[in-house]
1. One of P, Q, R was used to compute Cα extents along the principal axes in Å, and the answer was 68, 50, 42. Which one was it?
2. So log10 I(q)/I(0) by the Debye sum over Cα atoms at q = 0.17 Å⁻¹, for residues 213-316 alone, computed for just one structure, reads -1.04; which one of P, Q, R is that?
3. Ranked on mean count of other Cβ atoms within 10 Å over residues 373-380, which label among P, Q, R comes first with the largest value?
4. Going by relative contact order in percent (Cα under 8 Å, 6 or more apart), which of structures P, Q, R comes out largest?
5. With Cα extents along the principal axes in Å, for residues 21-276 alone coming out at 62, 41, 37, pick the structure among P, Q, R it was computed from.
6. Of the structures P, Q, R, report the one carrying the highest value of Cα Rg over 2.2 N^0.38 Å, for residues 341-388 alone.
7. Assuming 5.3 is distance in nm of label points 7 Å out along Cα→Cβ at positions 53 and 253 as calculated from a single structure, say which of P, Q, R it is.
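Derivation of every value follows stated rules applied to the coordinates shown; laboratory data play no part. Bear in mind the structure is a predicted one, so any value in this text is a computation, not a measurement. Cβ atoms are built from the backbone, for glycine too; each structure is taken alone.
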Structure P
Amino acid sequence: MSTLASARPVEGSPANSRSRVILASLIGTTIEFYDFYVYATAAVLVFPHLFFPAGNETTALLASFAVFGAAMVARPLGAIFFGHLGDRRGRKITLVGALLTMGIATFLIGLLPTYPTAGWLAPALLVLLRLAQGFALGGEWSGAALVATENAPPGQRAVYGTFPQLGAPVGFILANGLFLIIAAALPSGDPSQPSQAFLEWGWRIPFLFSAVMVVVGLWVRLNLIESSAFERTVRTGQIQKLPLASAVRTHWKAMILGTFYMLATYVLFYLMTTFSLSYGRAAPTADVPGLGYDYRTFVLMMIIGVVFFGVFTMLSGPWADRWGRRRTLIAVTLGIVVFGLAWVPLLSAGTAGVMAWLILGFSLMGMTFGPMGALLPELFPARVRYTGSGIAYNVSSILGAAVAPFIAVALWRAGAGSPFWVGVYLSAMAVITLVALLIGRETQGIDIEA
């Protein structure tokens with residue numbers, strides 16, 4: 001038990017204040033999602049041109065998406081590693097390690113050589129650093145969610161649980177806003193294509209800028225005090241030697257249900273961010289036709305949609321505390337089923353329809369993502385909470401996010417440019433999530449300290 005002594009606050013020290021909890025849970029996930037979105041945008045805009053052999057554009061895009069998906073495979077490994085640390089050594093030190101790993105990996109991507117100068121070494125290094133990003137994110141989310149929910153006042157866990165979730169829309173706006181500023185400062189003759197200066201060095205700036213954000217995040221997190229839930233686990237001698245084995249042995253059903261709770265969220269998340277950027281920018285006359293918007297216009301439209309993502313993330317917390325996590329998510333998931341079937345009418349209605357599609361999709365994203373910050377941690381007792389919630393969250397990333405871009409592009413091609421089957425795919429995944437929610441139980445009244 002002596003190895004845990006450093007995790008304990010000094011007797012009589014103050015509890016984490018509301019502002020400290022909010023800032024610590026929000027800033028870390030904002031940085032992590034910023035880093036992830038910087039890559040997601042570059043995967044569509046830059047990396048097919050710079051890190052893969054010239055040739056078929058669709059092949060290069062799919063190769064870039066493959067590297068994007070590789071991070072999803074690494075996320076469960078990160079959940080196991082950081083979950084072990086978080087359940088044995090404490091939330092604070094684990095969150096600091098996850099943030100450092102993500103920050104270093106993202107910064108180094110900004111220094112990588114490209115395919116014309118380094119050949120296949122360039123994409124190999126990109127894959128390695130992308131795996132490191134995924135590994136770090138595997139440990140980030142669950143720790144941030146635990147900081148929020150384990151420090152929440154009674155009856156407000158879902159409200160507090162939305163603060164780490166808010167990092168997703170904030171990170172998106174920061175990452176894509178910075179890309180837009182750079183693209184505007186380095187204009188090209190063709191507004192649908194990045195400029196030569198942007199391809200040569202401008203794309204590196206958002207990756208290098210992450211170092212500044214990481215320094216701020218570390219300062220905030222190093223001032224955290226461990227949650228009372230973890231301290232109680234220490235005092236009562238419930239620390240598990242192997243948290244993963246304990247979670248699998250005693251809470252395997254919760255891990256499976258949690259994984260499928262997140263499935264629709266992940267599929268919607270990456271269709272509305274990564275796939276939509278490809279579909280929005282593809283010309284109507286391309287081999288696989290799209291909407292034909294220039295990059296700047298469509299990203300501005302996406303940012304407007306993401307504002308609704310943030311608003312409805314915050315609104316979903318009070319709803320989930322009032323009506324329960326399960327009832328709220330069942331209603332939202334039904335909405336996602338309907339939304340997936342409405343893609344063609346919306347996307348065929350001109351710019352107003354496309355804008356409505358983005359606003360509806362991101363609003364639903366906020367409503368389904370927000371309650372997860374409380375729901376997944378509530379599925380597990382404190383002694384295995386970091387591990388259990390992290391594995392459920394990140395295994396779902398493989399089933400949902402890792403394969404979503406590939407399936408979406410394949411269905412997009414099969415439909416000769418029509419997004420109909422992509423929307424049907426989203427609806428089908430939402431039905432699976434709906435079944436899991438109907439099987440599961442309400443967690444609103446559980447004792448978070450246990």
Structure Q
Amino acid sequence: MKSEFDQRGCVVAAPQSGSGKTTITLGLLRAIKRRGISVAPAKAGPDFIDPAFHQAACGVESFNLDPWAMRPQLLQSLADRKDSFLLIEAMMGLFDGAADGTGSAADLARMLDLPVVVVVDAAKQSHSIAALVLGFRDFRPDIRVCGVILNKVGSSRHEAMLRDALDAISMPVLGAIGRDKTLELPSRHLGLVQAHEHSDLEAFIDHAADVVEQGVDIDAIVSHGGKGGSCTTTHSPILPLGQRIAVGRDTAFAFSYPHLIQSWHDTGVELSFFSPLDNEAPQAGCDAVYLPGGYPELHAGQIAGNDVFLSGLRKAKDQGCCIFGECGGYMVLGEGLVDANGVRHKMANLLPLTTSFAERKLHLGYRKTDLIEAVPFGAKGVQFTAHEFHYSTVVEEGDAPRLFSLQDARGERFADAGLRVGRVMGSYMHLIDRSKSV
């Protein structure tokens with residue numbers, strides 16, 4: 001089925017992480033909304049945290065758009081936010097992607113034929129900014145950099161020098177924002193502190209919008225919005241685990257992709273939500289449980305004491321439900337979780353697995369995962385694209401069938417990953433889409 005993709009929007013990018021693009025994106029979303037313009041947010045790449053901030057800023061759900069992990073049909077159908085200005089926040093630097101060099105925000109801008117606004121942290125440079133921006137503008141001729149927002153500008157004199165340097169290379173300056181420590185967001189080991197944990201998020205976003213309205217030519221950014229081509233709608237990226245799926249959702253289990261949950265809903269699946277931290281069990285009558293990732297390592301003691309939740313998982317298993325855990329959810333399905341202080345807490349004991357946050361090691365990157373045996377969401381050999389990002393380690397892993405064979409974005413083979421015991425299964429991988437080759 002063909003549908004027209006005629007989308008106005010832009011990509012907000014930066015030379016590197018830490019340049020301030022998240023805060024500026026939030027300010028732009030709120031400021032554009034204030035003008036009465038329909039705006040739709042999105043996040044390039046596999047980030048779980050920024051989309052919640054986007055939604056808080058404009059009241060519209062933000063989807064991930066991942067040019068490495070998503071088939072073009074899925075990506076473009078998610079980007080097709082008709083009658084809205086599509087504002088996409090890039091990840092890392094504009095040209096940073098997977099280990100094989102693909103899947104960057106620049107690739108996404110090219111696929112969607114959208115212009116790029118580059119946010120530059122100008123705090124420690126003046127005329128050198130011209131060389132930096134010139135390189136980003138000309139590095140790839142298929143990318144349109146329509147202008148620059150100067151961030152962390154020190155003074156009016158500093159701004160004048162920066163503008164003079166960029167005028168010499170005919171680069172439009174779309175705005176300038178001064179140094180403001182109140183525009184910094186708190187972070188922890190997996191990125192920013194989650195939106196719902198921010199003590200006064202509304203005030204923060206309103207302040208960001210005020211600053212952006214004062215310093216940025218918002219009308220110019222909206223007028224630069226580009227248009228795309230045509231796309232084909234797609235079915236669910238991952239087959240539903242069942243017809244009635246109970247989804248864990250709270251501060252400790254917040255890392256689920258909106259496009260996955262939405263796709264299950266659109267195929268007629270009955271979804272219910274429960275909070276493990278509030279000691280809630282999966283809804284009675286469900287035939288599947290999805291336990292996504294998050295921060296169970298920060299709440300291990302509380303989770304261990306939540307008998308209603310843990311016994312509810314065991315009851316669901318005894319009733320034949322499919323139970324699938326990803327990353328943090330996988331850890332909780334195991335026998336034990338060792339917290340940062342070295343204390344071991346009992347978990348659901350549905351998989352022969354003990355993990356530790358005391359023994360930390362960064363595991364980060366895109367993955368290609370092939371199902372070793374058939375499961376409810378795929379046949380044997382079906383490949384999914386996925387992302388892995390955690391600091392916890394496996395300290396004990398029992399004798400049980402593995403769930404996936406695994407390789408990274410460059411095709412390097414890893415040891416088989418995940419565990420499967422009957423209809424209970426999980427791994428550290430966050431599944432994103434069926435492979436482009438399937």
Structure R
Amino acid sequence: MKKTFLALIATCTFFYSCTENIDSIINEKEVDRIERILASDAMEGRRTFTPGIDKAADFIASDFKNSKLEFFGDNDSYFQHITMIKATANEVSGMFGKESLSTSNVVANTTAAEIKIESLKDYTVVVINKEDKFFQKVFPLTRKSENIIVLIDEAHTKNFARMPRLVGRAKFPSKVSQVFILTKNLKATSINLHIKNTITEQKLKNVVGVIPGKSKKDEYVVFGGHYDHLGIGKPDKNKDSIYNGANDDASGTTGVMMLAKYFNKIKDNERTLVFVAFTAEEIGGFGSKYFSKQLNPDKVMAMFNIEMIGTESKWGTNSAYITGFERSDMGKILQKNLSGSKFRFEPDPYPKQNLFYRSDNATLAALGVPAHTIATAKMDEKPNHEPNYHKQSDEIETLDMNNMAEIIKAIALSSKTIISGVDTPTRVTLPKQ
């Protein structure tokens with residue numbers, strides 16, 4: 001009885017002291033300040049490879065500096081530089097069986113300056129028949145780490161025309177090439193193909209800051225969110241052409257920045273805390289993929305990915321959901337740490353949307369890290385779907401700044417026993433894809 005009573009007193013004292021300290025650091029006014037800068041028209045929608053996203057990166061780095069974070073690893077700044085390669089075909093020639101090959105019927109997913117194929121034996125050959133669902137077969141192939149030749153029935157000519165845009169974006173340097181051929185004869189076996197590409201380097205950067213741990217310095221807890229968005233498009237009905245991305249994901253980035261400031265003020269972390277604003281989530285998650293290679297996943301104890309927390313969840317204010325809740329016990333730990341508070345974290349109510357695999361937590365989760373996304377966005381099927389998702393209307397006026405500040409506080413409070421080393425979430429196990 002005495003132990004239980006003392007535990008209850010300790011819990012109440014913990015929440016009182018944390019709440020008292022946290023309110024002066026994480027509050028509606030500060031959330032509003034950061035959001036208004038990240039989601040402003042001056043950032044031009046924060047699209048990758050544009051001046052707008054560079055402005056956003058500079059702002060985040062400046063805030064990390066004001067929060068007195070340290071640099072990550074051997075970096076000499078808060079920027080984690082990433083080199084991407086864009087290969088543009090300027091010459092395609094050759095024969096497939098009796099058919100001539102050109103840019104009209106050949107598309108390559110590659111970063112090579114030149115491709116020469118004189119035999120099919122060095123490539124895995126995949127056939128897409130007339131009755132196949134085109135993109136359901138193509139998308140998985142573009143993610144494979146092997147040389148592939150894909151023979152595509154001419155019935156898919158219309159979808160094939162979209163291939164240059166699908167595979168022509170900049171990507172990580174790789175020795176792997178995938179070649180897609182639109183053909184009348186799916187059974188031809190002879191090939192002589194020569195592709196010459198123009199190679200362009202394109203630069204990206206994550207923004208990363210660190211608070212070193214004390215007794216468990218070599219164990220890491222990551223707080224992340226992506227700061228890129230969709231940029232500028234065609235004007236909508238309100239003549240607005242800028243995708244400001246206030247909720248997606250300036251809100252998550254704001255959360256990361258606020259948590260960095262808070263934890264460096266209270267300095268009670270036994271484990272090392274890493275705060276990262278990821279780039280290029282919207283075009284393939286390249287920022288988080290690169291970041292995941294810079295850490296030993298066995299040393300990453302947990303990852304909090306913050307994505308779209310600017311609107312009320314389906315349960316109302318002071319609530320959010322955790323994707324992949326059942327894949328580790330991290331969610332239960334967070335719920336336990338929020339017991340007795342006004343905050344509420346629930347399992348993802350939208351399992352059909354596969355949200356666990358659709359954000360920057362996915363790369364670390366695939367390596368076994370208990371990496372989960374915390375979000376509030378309503379991702380039902382229409383008509384209850386988040387109304388401003390990937391639209392020019394995703395602007396700061398649509399957000400609830402006070403509730404957003406409360407969600408960020410909840411993340412800080414729920415993480416306490418993990419950053420202190422008291423709790424270690426179980427590793428994630430993923431089903432075979």
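1. Q
2. Only one of P, Q, R returns -1.04 for log10 I(q)/I(0) by the Debye sum over Cα atoms at q = 0.17 Å⁻¹, for residues 213-316 alone, namely P.
3. P
4. Between P, Q, R, the highest calculated value is found for P.
5. Here the read-out was taken from Q.
6. Structure P comes out on top.
7. That value comes from structure P.
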